[in-house]
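Following are the structures in question.
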Structure I
């Protein structure tokens, strides 16, 4: 079995692989690039594994006219810059001792030892420079079955890094068989250690959840998270019931992860959102409690958030989407309220001015943007 693609034919990647093999060392691409290539999905990063020690990798790179950068030397990783592109080259490793996320590792291990310290079998896949796949742990079989399975003992892998609980569900959402169920041993281990998610940094948890909810259909994975207690620790008070409805209503359109987060509800106390994300989530949640029509939502929130609220509300209340809702949201987003504060002054000032503007705006929205500036002023006794 072989993998292929522009990512592997890339002369800059081949230069790094050739640099290592010319020095008498093994050089294999590893992990996501091999997995994704076998699945026929885009490859983003090309990582390389070798039996050469980090200092040897650096020396070989310099001798080959490439630039080594010790980006993760304590973990055995040297980034080799070839043709302006950076490729992470990591020496074969095995764990001597683990401390949660951290581990004391030894270098110079063989390929099977290196594979045995990875998280899932589908990530423990390697390929030679010509694309020949090397599969020391049966990862191809699991990948073909779309089965996400921990390497070795699931409990031990999770104890090494509790973020792997979320990664398990995220990988199922992205690569798993939605009808095949989840690995029982892994589910039991995730349930056993679910409370430890609260000890992780909010940045790491948020990054993983963002990827999970951005998957084509995260609903089965999120339902399993709820059943194991993981969701309750991650988002206290969340309810996954409306998520599959939302995914269905999205009908192939890009799934916004914040929209899906808003539908889940719960308290985002363990997440680290950007200011823009936190603001959008608050606006989403507030708008879900209003009865605005799609056009009014587009006006109040803009086209993107207006569409998010329309979809989310239909999912939460199990309603049909209004006919022509997308056009209405876009039409509302293009509207500009005809009145300005100066139009009401000096008759209205202070709090009265704000109340009058709100009254006029509510009437304007109720009449589907039809009233003119003159008509609105007449409504307020300013004709």
Structure II
């Protein structure tokens, strides 16, 4: 079963997602330049929203993505009464036992995406096998010996130094921890491919329904303590921005989500409900202190279907333009409605499909045969109920 989410969201002047030069991200689509918000940016915003939903997802049902896991675990071990220097040695030995190496700066080689329960399980194993891990780290393969070995040999030596039963226990701890965000967005551990998690969710780059027009804000700043008889600014610069109406698309494979959450039906429903609400509420943070573009979606459509996925991005191959009668949002919603009619006319309604719509512009819809047309709360409840059924 698949759940799809389609969103139309118009933003005031903003620079929500920047490239390496500080410019708003963009792309070409349909032969026209469009504003763009990357899928990574949107997923980060959604994950951040999860943290504010303790009624749906407890902190123990979430994950952390970090290169600083050694520091985090060492701090927790120190709180348990262990010497901080020995704690670091033990944590590095534990990570090394499963092939996750730590650099000289104390950070892991790459970002680790770990469920809160996985982190707690590693902590418990460090305490349980403290003497063994400490002795292993202080044994023949000391830090100076490790420094002489190349990367792969060093990892192999760290693995081989730890007893098999401890190593297996640490590997078993890396089970995803039934973390909702990890189950949704997946993870890759280059050194432990068997512990990879296939994402249950796909998130598209948001693209503007309109042709983008980049603009520049020339700003100046004046020193508050400058004498009155001195002219000119003490700081000046430019910031690029645009104002665009975005089409956003995402889908969730419900079967994969439930599998990633070890078959926990209750947690699957909670994760689904949190994802829907977070996706609707999430707004990237780029330059918000300067722009304050906090504009909620004007159109949300959820589709529950047995199989298959339909992105409706091609509704905007030809950029929409406001008219004297209809603004950009109304035109964008009308374009989605018209394209949905074309798809269902060619392929039929989605197999087993149910469609739920919440919009500020109901008059712009005529082709979409919605099972429920209501507010956002009602849409979320109806979509989740359809999945449960």
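Laboratory data are not the source of any read-out in this text; all were calculated from the coordinates shown. Keep in mind it's a predicted model, so treat the numbers as computed, not measured. Cβ atoms are built from the backbone, for glycine too; each structure is taken alone.
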message = Given 26.1, 78 as the derived value for Rg and Dmax of the Cα atoms in Å, for residues 120-311 alone, which of the supplied structures I, II does it correspond to?
response = II
ask   = From which structure (I, II) was helix-only ellipticity at 222 nm (-39500 (n - 2.57) for each DSSP H run of 4 or more, over all residues; to 500) calculated, if the value obtained is -12000?
value = II
query = When you work out distance in nm of label points 7 Å out along Cα→Cβ at positions 64 and 320 for each of the structures I, II, which one comes out largest?
reply = I
remark   = Matching 9 (relative contact order in percent (Cα under 8 Å, 6 or more apart), computed) against labels I, II points to structure I
task = For distance in nm of label points 7 Å out along Cα→Cβ at positions 56 and 288, the calculated result is 5.5, so let me know which of I, II that is.
result = I
